[in-house]
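Presented below are the structures under discussion, each in the form of structure tokens.
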Structure I
Amino acid sequence: MGLGEEAYGLKREIGVYGSFSMGYSDVGADIYVALGILALYAQAAAPIALLIAAVTYVTTGLTYAELASKYPVAGGGNFYATKAFGPLHGFIAGWGLMLDYTVDVALFGLATSGYVGAIVKTFFGTSVLLQQPFYGILGALVILVLMILNIFGISYSSKLNEVVTALSLATIAILIGTGLYSAWLSNSFASWPGQITTSLLTSQNFAYGITLAMASYIGIESISQAAEETKKPSKVIPKATKLSIVSVLVIAVSLSFLTVTLIPWPSCCIVS
């Protein structure tokens, strides 16, 4: 390693699981926001909408993995666009990513408030965190805590990602396992094909559902964003990206399938 790289390069502290956790936590979090809205529009065909949207997700993820392996530096899409098309395109791509992450962070801050508020209401009988201004204040506090954590360094934020990812995978595995078993016992699988046919008849809603499904896969580029802080990026990043793609796809489709089979589809909620 040259003097310049030693002086200015970022410390490589992220391993395979840390890199995977970064991609999984960024992409996987979208499921909690988009799943219900997707089911509202795509109805019983929501799992099919997710599979169609996954084509773009998989190809994008593999492209980022290839580029990050060749150019293991910070910047992600900003750097790749600059390298391929010049500074102007890199500038536009960089600001596009900044806008994307700004909206994403605000959205998940508010989503976290909703989940925490629902838990507090269930166990303590008060809906104060579901009301303004406390709903927004809690979301802002979540963002502030994460900002401070990132200021301390990538190793701290990566450790948090790893812990949260482990908890998420464990709880979702239990949920999917028990859910599929319950759906099989209740014979919900048998009625699903007929429900799909009904849902596909409203093609405009299903097409809109596909665009919403794409929101479930935003964030796979976060792995490449940390390429300069990843150990042996040419090996770690492709492996972590593929693991993230497979795990998110399986979880998203499985949860979506359970959403529209375990509970009979409510005709009152069909969007016209």
Structure II
Amino acid sequence: MNLQFIEARDLGDAWFQTLYRILDQGTVFKIDRGSYEGQRRLQFSYATIQIKNPGTRPLLPQIEPHYGLPNPVSDDYLDSYLPYLMTGELKPGESYTYGSRMCKVPVEWIWLSYHRDRFKDILIQDKEVWSNTSIISEDSEQFFLNQVELLIWTYKNKGYRNNQMILQVGQPTDMLLQDAPCLRHVDTKIEDGKLHFFPYFRSWDLYSGFPANLAGLQLMKEYIASEIGVEDGEIIATSKGLHIYDYAFDLAKVLRMKEDMVLKEEK
């Protein structure tokens, strides 16, 4: 298998390093099913990217203007992307968002009642959780769980030393979808007084999805860390399908060629 590990300084460095690495070491992958069915792309079998200072600004990669190439993500994109991550609202035509999977998870009242009233003593979380409307809310006689608020509450009230706080995005019924969510979960850990994120993507578009997703997750991490009262930490992202498509392959080659020319001129 084509396994890769990249250690990066910040989000921009992570993007440039990974993009150039896949040009040299990516393997051709033909898509049998899903988005872009029938096309080929360059892909890593499995990639781990450790980003030590993901909070360094700017969060989005910046291509030098004189290269004549657009940035992979526009600077104003995060204004619209953050609500996609941090709220449970769905727009017309959307069956899910990452935010709806993390911040507005439907919970059946029968399940709630059964566990709350009959098995109080074995619940992992305290009774306070069940009456906290930021964690469990009601809308049109339907109950919803906000995983982000529960994660914050648990770290603040139960301490940092546990391995339970993972934000779940994927669910078993996703196997019925032709195009399931790419982000499957965001695991978390507090170590040395810092909150670290461990996102996992089943499939991940390196050219534009990678920088947009990581910048949005970084803003989410900063918010959660401030609510808990800890410092902001690293992002260690993994994927078994990090890739670039044909159009991005050409852009990446041009970008690297231009950078190589600049380096030669500087020497």
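Computing helix-only ellipticity at 222 nm (-39500 (n - 2.57) for each DSSP H run of 4 or more, over all residues; to 500) across structures I, II gives -11500 for structure II. A value of 24 was derived for relative contact order in percent (Cα under 8 Å, 6 or more apart); which structure in I, II was it taken from? The read-out comes from structure II.
Check the numbers for Kirkwood radius over Cα pairs in Å, for residues 29-148 alone across I, II and tell me which is largest.
Top value of Kirkwood radius over Cα pairs in Å, for residues 29-148 alone goes to structure II.
When distance in nm of label points 7 Å out along Cα→Cβ at positions 69 and 181 is calculated for each of I, II, the greatest value falls to I. Here distance in nm of label points 7 Å out along Cα→Cβ at positions 21 and 133 has been calculated and equals 4.7, so which of I, II was it run on? Going label by label, the one that fits is II.
Computing distance in nm of label points 7 Å out along Cα→Cβ at positions 77 and 205 gives 3.1 for which of I, II? Considering all the candidates, the number was obtained from I.
The maximum of mean count of other Cβ atoms within 10 Å over residues 45-52 over structures I, II, that is, the highest value, falls on I.
Only the coordinates and a few stated rules stand behind these numbers; no lab work does. Treat the numbers as computed from the prediction; the structure is a model and nothing was measured. Cβ atoms are built from the backbone, for glycine too; each structure is taken alone.
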